[in-house]
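Colleague: Right after this note come the structures.
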Structure P
Amino acid sequence: MKLVSYKTEDREHLGVYVNGHIYNLNSCDKLIPDNMNEFLWGGEELMEHAKRVNEDIKSGKLEAKEELFYELQAPVPHPTSCRDGYAFRQHVAAARRNRKVEMIAEFDQYPIFYFTNHNAVQGPGEIECMPDHFEKLDFELEVAVVLNKKGRNITAAEADSYIAGYMIMNDMSARTLQMEEMLLNLGPAKGKDFSTVIGPWLVTPDELGRYKVPAKEGHTGARYDLEMKCHVNGEQVSLGNMKDMDWTFAEIIERCAYGCDVLPGDVIGSGTVGTGCFLELNGTGLLNDANYQTQWLQPNDLVEMEITGLGVLGNIIKKADSEFSILKLKK
């Protein structure tokens, strides 16, 4: 099942995407709230209601009225929180190699994550960026999950049952801001807090069953063979696979929930897949060829991310009509 959030006349709604059409879930079953947040807090009970509607529309048992005029939103427009992991060893190793530092042993000991700005989550469409963001503006190709159960001290063995579904994530990054502030060892902040893109819909785990593969040796949790690609202005720049996650979402959730509550509506990203950003691609290119032409996102660029089973997430990068710069405020 593919769940969507969309707007009509400035009102947000919850829908199901079936055979290229969107249908409002609340109009089909009044027990289903008309927004994603309330729906996620309803847990498995509301999920089963939505699945019945989805199947009835597919089979023709239910003649639902499709939405004709709408604006697609992020599937989870108002996350309770947004964390991002660091699960792909290939990306971490390449990024460190490009900086001429050794691979860090701690990567293989425990999964890590950081909190990003859950109020800056966006969906398909235009992404407005400030002048400083265009100082080495980057995409990051990732997968994300959202939870629909509250939990605390969850084990990896049970953590997959907390996942409502999977989405494409583009963890937008302003690299000059990021690299400057991380010299102070406090983690990403202004380099990340302006936009995190998710979409185009939320895909429930049952729909991905045919892609499921065993977890890597020594790891616990669901793992999927999903090809991941990114195109910029029609040219493919990234190619990876979700099955290359070294830490599973279950293991990341286990760490997230240790000693604190995770909540319905919490969004958690996988971290960048290998080759999944210009920072890594540029670094590898320069390492092999001193004359390599580096690339960063520019105004009006079209970024399209495609993941098997999860759809295509498209965004156009726009430049804000402003000259305000915090980089120029440095003492």
Structure Q
Amino acid sequence: MATSTDLTWQLDGITMEGTAIKPDGAGPFPGVVLVAGSGPTDRDWCSPMLPGTNGSGRLFAEELANAGFASIRYDKRASGPHAMDNLPKLFGRMSMQSHLDELSAATAVLARLDFMDPARIAGFGNCEGTLHVLNYAAGTHEFPFKAAVLAAPPGRPIQDVLLAQLRLQSAAVPGGNEMMQLVEEATARYAAGEPMDPDPALPESVRQVLSSFDTPANLPFARELWRVSARDTLGSIGTPALVLIGGRDVQIDQKDDGGPLQQAASGRPNVTFVFPPRANHVFKEDVRTRAEVAASPGNGYNEPGTRLDPESAAAIIGWLRTTLA
């Protein structure tokens, strides 16, 4: 039976927390570092902004353990139960580099566990987390990734992904065209280096999303994130990569994001693409249309009873078995 253990470690004077899982047996095991998506998403890939606690991060860790892979998943310093305590210490210090530092620290913790094979570690990121996995793979580290799983990587700049998502949502509500005009005015200001300053006429949920890019505690990271995409790095790394984009994903699109990523990986036989038709953004199985997913509260990502998309899980485990052999 797999064994789950909560761990802590220090990074720049802040206590980080995570959960490691050891598969049944003696090892040494190949390992996976799970990297959560954007915002206050925690180690289990749950967020206080979304209903439900049935997070895909925990489910993937358990599925991987059953297949013989050790793993670690961690709370970013601005997520999890101690986020509010940590935020004053991170004020104005969050950046792409600070997220890379978190990933590097978690990877070292996993690599040094006595049941691990430190030469066989993969990074596994979701959405924004894929950017940090790619940045790690592109750098030089004590424990380099032997493989990278990129689940819902943005092939367009984040600003374009956000606008596309809001357009899909606005299409389902009265006055959606007028709402999008106000959204585009706000994002144009932000792209020009000015405050987002969303119009008070916008729905509160939309204003919150836009204003999150202006939060002083989240700068300069938010402005860095605004312009980057996975395409920027995918074509330059030598690490084998598995790219997955689900057919029910309302944030990352198989054509609009997958197309640029396939172009970036052209001529790279060690980059594999999988497009599971029933997987949503967090790789739960979803039989609804993309419009129905977009219209549901919290997209139904973490509700009780939701399960990992079987096709996605099988593709990830099969690819890791081959790549980390």
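FYI, it's all coordinate maths here, none of it is from the lab. Predicted model only: the values in this text are computed from it and were never measured. Cβ atoms are built from the backbone, for glycine too; each structure is taken alone.
Colleague: Computing distance in nm of label points 7 Å out along Cα→Cβ at positions 122 and 170 for each of P, Q, which one ends up highest?
Modeller: Working: P: 0.8; Q: 3.9.
Across P, Q, distance in nm of label points 7 Å out along Cα→Cβ at positions 122 and 170 peaks for Q.
Colleague: Oh, and also: So if we calculate distance in nm of label points 7 Å out along Cα→Cβ at positions 82 and 218 for every structure here (P, Q), which label has the highest result? Kindly include the intermediate steps, with their values, before the conclusion.
Modeller: On the way: P: 3.3; Q: 2.3.
Max of distance in nm of label points 7 Å out along Cα→Cβ at positions 82 and 218: P.
Colleague: Hey, relative contact order in percent (Cα under 8 Å, 6 or more apart) derived from one of P, Q reads 23; which structure?
Modeller: Details: P: 23; Q: 19.
Label of the originating structure: P.
Colleague: Moving to a separate point now. Can you say which of P, Q returns 25.9 when mean count of other Cβ atoms within 10 Å over residues 194-201 is computed? Can you show the working numbers first?
Modeller: Numbers: P: 25.9; Q: 14.1.
Source structure for this number: P.
Colleague: P, Q: which one has Kirkwood radius over Cα pairs in Å, as calculated, at 20.5? Intermediate results must be reported in sequence, preceding the final value.
Modeller: Details: P: 20.5; Q: 19.9.
The structure behind it is P.
Colleague: Tell me which structure, out of P, Q, gives -0.72 once log10 I(q)/I(0) by the Debye sum over Cα atoms at q = 0.13 Å⁻¹, for residues 58-145 alone is calculated.
Modeller: Working: P: -0.72; Q: -0.47.
Of the options listed, only P reproduces it.
Colleague: Of the structures labelled P, Q, which one yields -5500 when helix-only ellipticity at 222 nm (-39500 (n - 2.57) for each DSSP H run of 4 or more, over all residues; to 500) is computed from its coordinates? Don't skip to the end; give the middle numbers.
Modeller: Details: P: -5500; Q: -11000.
Source structure: P.
Colleague: Rank structures P, Q by FRET efficiency 1/(1 + (r/R0)^6) of positions 266 and 306 (r between Cβ atoms, R0 = 25 Å, to 0.05) and report only the one at the top, that is, the highest. Show your work: numbers first, answer last.
Modeller: Numbers: P: 0.50; Q: 0.10.
Between P, Q, the highest calculated value is found for P.
Colleague: Taking distance in nm of label points 7 Å out along Cα→Cβ at positions 138 and 314 for each of P, Q, which is largest?
Modeller: Comparing P, Q, the top value of distance in nm of label points 7 Å out along Cα→Cβ at positions 138 and 314 belongs to Q.
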